[in-house]
Structure I
Amino acid sequence: MKKLTIVLVIAAVTCLLALPQPAAAGVQFGIKAGANMAKPTGADVNDIEGTLKNKVGFVGGIFIAFNLSKSFSIQTEVLYTMKGATYEYTDIDTTVEETLHGDYVEIPLLFKLKFLSSGIQPFIFAGPYVGFKLSEKLTAMGEEIPTEEAILKNNDYGAIFGGGLQLGRGFHVDVRYSMGLQKIIDSGVESVDFKNGVWSATVGFAF
């Protein structure tokens, strides 16, 4: 985790130092917000009792884009994102829905390629992310279940892939998949293969 964080910081600093003076005018700040659909991945997901379902949540934050050319930019973001899992099972004759809520601050570093066209510009992007847990809780049928120890680890990391459309200079929409590479269950000695997997759709505006 520490090595990955160092790599991201070095990459971001290198990109800033490499910016030629004229490109400074191409730096854009912006805000974005949207919705998540979280559904964990991993070899041990199928061992969970019941049916795993999509957990819907909020995602939003700020970004800064360094437009190195008309078609290529590097974008970093600071996002508040709601992840976790929802699963449903039958207890005797009662259907029970339990949800593990995991809220994170997520920092992606995205490499973005735009396809030049008049008006609407399609784009694709990919890059790594690191995440830091803000809070967690476990609920059943909307009621919180007290837990003696933390279920989720304090950090997360992975890769992001996505694409979208830019309208004019400032407005854009994007869809992405955040593929967690960190085993996120804090189970002590035992290793549990349970990773974050999240589809997100956001709307953003750059100033």
Structure II
Amino acid sequence: MVVALRLASVAAFLLLWEWAARVPISFNFPSPWATAGALVALVRSGALPAATLISLQSLLLGFGAAVLVGVPLGLVMGVVRTMNAYGGVRDVRPRLVEMARAFDASWAQLFTRIVLPSALPMILAGVRYALSRAFVGLIVAELLLSPFGLGRLIMTTRSMFEHDRMFATVLWTLLFAGAALAALARLEARLLRWRS
């Protein structure tokens, strides 16, 4: 039932898009089929994979640095009493901490076996949200600040009035971001299997 509903919504969206492309409002609004054809042509020419690799390098650099600095800092801020308690660390059950201390658990054992697993759901949710915002920030930066990668391809195709290729690049970016978020959600489900 859910799959049928999703397929119906996709079909309705494509039909609405086709109708909007046929209505003589604007000449620069391509049909979904023209966009799909331009997407295939951009992939075959190598322009889209090359632009994706350039954008992906920037995305991984910024996102990776944010995760590598932000997550440990957030954990430390949640554990050290002189700082504020943040996110999932705040949700650690005090009885678990008391039990670990009663059994003479070291600080490292307390952190790795109680604090980190308790905070992991909030950490992964934050990472997933950060990845979605990273894609938005990447495209905005590439369009407004320094034209390279996918942003440059969007600007180039727009300036040459190749609107089908411009829409194809935007569609590719959305599909790529959706696939990355789906992969992260699957990883999150695997890492949190113990909760069920």
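Any read-out appearing in this document is the output of simple, stated calculations on the displayed coordinates, not a laboratory observation. Quick caveat: nothing in here was measured; it's all calculated off a predicted structure. Cβ atoms are built from the backbone, for glycine too; each structure is taken alone.
Miscellaneous remarks
- Kirkwood radius over Cα pairs in Å - highest-scoring structure of I, II: II
- Of the structures I, II, the one that 2.6 was derived from, the read-out being distance in nm of label points 7 Å out along Cα→Cβ at positions 61 and 77: II
- Computing helix-only ellipticity at 222 nm (-39500 (n - 2.57) for each DSSP H run of 4 or more, over all residues; to 500) across structures I, II gives -3000 for structure I.
- Structures I, II were shown, and volume of the Cα convex hull per residue in Å³, for residues 45-108 alone at 124 was computed from II.
- Relative contact order in percent (Cα under 8 Å, 6 or more apart) from the coordinates reads 21; which among I, II: I
- Once distance in nm of label points 7 Å out along Cα→Cβ at positions 53 and 149 is evaluated on every structure in I, II, the highest one turns out to be I.
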